[in-house]
1. When mean count of other Cβ atoms within 10 Å over residues 178-185 is compared over structures I, II, which one is greatest?
2. For P(r) over Cα pairs in 10 Å bins from 0, in percent, for residues 250-321 alone, the calculated result is 17, 37, 27, 15, 4, so let me know which of I, II that is.
3. If we compute mean count of other Cβ atoms within 10 Å over residues 170-177 for structures I, II, which one ends up with the highest value?
4. Tell me which of I, II gives 0.50 when you compute FRET efficiency 1/(1 + (r/R0)^6) of positions 90 and 306 (r between Cβ atoms, R0 = 30 Å, to 0.05).
5. Assign the value 37, 22, 17, calculated as semi-axes √(5λ) of the Cα gyration tensor in Å, for residues 106-329 alone, to the correct structure from I, II.
6. Starting from the value -25500: which structure in I, II was helix-only ellipticity at 222 nm (-39500 (n - 2.57) for each DSSP H run of 4 or more, over all residues; to 500) calculated from?
7. Can you rank I, II by relative contact order in percent (Cα under 8 Å, 6 or more apart) and just name the one with the largest value?
8. Ranked on Rg/Rh (Cα atoms, Kirkwood Rh), which label among I, II comes first with the largest value?
Structure I
Amino acid sequence: MSEPVAGRGARWKWSVCGLLLLASAVNYMDRQTLAQASVRITRELGLTDLQYGRVEAVFAYGFALGSLVFGWLADRGSVRGLYAVVLAAWSLAGMAAGLAADGTQLFWCRAVLGFFEAGHWPCAIRTTRALLDEKDRPMGNGLLQSGASLGAIITPVVLLGMMGNEEGGWRRPFILVGMAGMAWLVPWLWMVRSSDLRPPLAMRTGDAVPIRSLLASGRLWTVLATIACINTTWQVLRAWLPKFLQQGRGMAETDTLWFNSAWFAMADVGCIGAGAAATWLARSGRTVPGARLMVFGVCAAACALGAVLPALPTGPVLLVVLGLMAAGALGVFPLYHAFTQDLPSTRQGLVTGMAGVAGWVSPALAHEALGRLTATTGSYDAGLAVAGMLPLAPLALLAWAWRKRAPRE
């Protein structure tokens, strides 16, 4: 188990969780600015759907590599300074993307952005584990993860207010979002001390769980399979929804941006609601794993509604289905993070890093495959439908791996 943070009250702990929410929001604003303006950017820079898929893919590959690097680092020192470094670096990379003159420059800016954005999750997950107990972690993780959709809700509004109609107007939001990331560093460094987020005692005394024991754990491989499925669903929906609506269903750019804000608001409701529901069920007498699995199953079923997308024309029913998919697609994440926090605390960063590889190589492959599919068929429907089914796949594995409690460290 993690050591409790000494000398700090509940208000401070939840305030730090709120700060993590804001970090996730900035993380996703940097990421989502490209997707939200993808039609205009690909047109101005002369990129095909296949080339756009590769730009999304290189971000994912960079994220996978960064997950290993920063996951390893997060286990070996206080995450206070590490978090500040990675957030500053990804903010600068996001600003650089706004200055890209062609597809090649954009490609490399997104690779660097993905690498440093990966540091967010090992730092944030280690922080919530250090601050919160087992029953409260789904709610804390829900706040953390909900920042992703909060940032994505804000992004279309920022784009509507800043892009204008002139060529190159999409560049201004990249600069603004990067500046917001730099501003986040001030409250983080003020509120958190290095001593608050030290590595676990076992890591400092050389008693960490051996890596070979971790690799022999069925739970580890279960969470890796889980994140490969759920992150592919989320990243495919996040990145391709604007193109699906504008080029696949003929929706105007302005209407698409407004709907994207509503779509991410639904994702936020699903994320916070899933974390709160799992916490409530656990406090009401259900086992902690049972509560998580129940809510995970409901969210996975909502994602699976994507199977009907090819049959739906533009209209209210399509938008409702997409909204339910959003709630389910982000709702599984606080539950997944809680499962990862049941693994040895001395290897939390490594687990998060390995999960980053599993969770980002699969979307990278999916982006490239979807780019090829749409280039061939001219339709986004089949790719989004398949992506929606993926969260159902790991349910049985999770139930098997958490059928009994693991021994305490």
Structure II
Amino acid sequence: MLRFLAAGESHGPELTAIVEGMPSGVPLTEDYINIQLAKRQEGYGRGGRMKIEKDKVRITAGVRGGITTGAPICLVVVNKDWENWHEIMSPGLDAKIEQRVVTKPRPGHADLSGAVKYHHKDIRNILERASARETAVRVAAGSVGRALVEQFGIDVMAHVTRIESEVAAISGLALDEIRKNLVGSELMCADHQAEIKMKALIDRAKEEGDSLGGLFEVIVTGVPVGLGSHVQYDRRLDGRLASALMSIQAIKGVEIGLGLRAAELPGSQVHDEIFYDPSRGFYRETNRAGGIEGGITNGEPIIVRAAMKPIPTLYKPLRSVDLITKEPYEASVERSDVCAVPAAAVVGEAVIAFEMARVLREKFGGDSLEEMKCNFKSYVEYVKQV
């Protein structure tokens, strides 16, 4: 019922997304989306591209007077660097495709696999679309989903928990404390002492021409019981959230709740006991499941984490082999970040927000926000009576 498609290249004229399935009546403005786009460009360790681009969205369809109409929403993010690439990246017959040809695949990228799969001799045809620049318009689309879920009291928040070997000490911190500590943090980290050490690690990696990865966590609060389903594999919400995060460039692992730690513990320390109180209904005193059981939300906060590998483009290039000549070379260098984990966390927020919007649409239907809210209110009353 809710989906989006995106298009555009890293050095093309613009990135575009069309969001289909939003109900009418949802407040949505360009300024609202631009707040998230600005967050994506921030973060200690970002590269030179962020000095060029100052992402702003244009809403060209589906919104009138700051309110969604129910029609498909078209989002456009212009690439300012296009003016330096228009002759090379032009879609017309006049494109100077012989300039800046890339034939040296970079380890860790889609370069070689994509060139082989799509039968390209110029790897630029792959790297332009595979680039994480694509996430700018994905954040814009995710912001549309966020605008919807906020209407139902659902909040999505991400924070960085690890950069390389440095781990943030957040155990025992309440959600409000985490949110407060994120204010002013260049790494979206709630542990200020750990952040200082993380920055030092990033500085060292930059000096050495290397890159760093890390972990971020997304927390979703205000979620009602019953989103998602157990009846089919592709309707299980935990699988859908994991898929959404794994679709982000450089993400190599996802866990929910205890995640991998659940394999190390006995069942008595893994599963959440169930209690009942007339004023609260069913509840749990722990949240080891991360808010999802059997593919369905259980009313507790959703806790999901993602592991980001180090950016594969290094200023100290790794060895590779030329696609055409088969001669060994050092891999070519495209402008890149040293560490982009905070940016990935912002993208993580966006894709999770959109997935939560999708399951809300599936559960409560409706062509307008008013109709959705009526269905939601009726369901919440039902849950209170169970």
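FYI, it's all coordinate maths here, none of it is from the lab. Fair warning: this is a prediction, and the values are worked out from it, not measured in the lab. Cβ atoms are built from the backbone, for glycine too; each structure is taken alone.
1. Values: I: 17.5; II: 13.8.
Top value of mean count of other Cβ atoms within 10 Å over residues 178-185, among I, II, belongs to structure I.
2. Values: I: 17, 37, 27, 15, 4; II: 16, 35, 21, 13, 10, 3, 1.
Working through the options, I get structure I.
3. Largest value of mean count of other Cβ atoms within 10 Å over residues 170-177: I.
4. Details: I: 0.50; II: 0.25.
Among I, II, the structure yielding 0.50 for FRET efficiency 1/(1 + (r/R0)^6) of positions 90 and 306 (r between Cβ atoms, R0 = 30 Å, to 0.05) is I.
5. Details: I: 34, 25, 17; II: 37, 22, 17.
Answer by label: II.
6. Numbers: I: -25500; II: -10000.
The value was obtained from structure I.
7. If we compare relative contact order in percent (Cα under 8 Å, 6 or more apart) over I, II, the biggest value is for I.
8. Structure II comes out on top.
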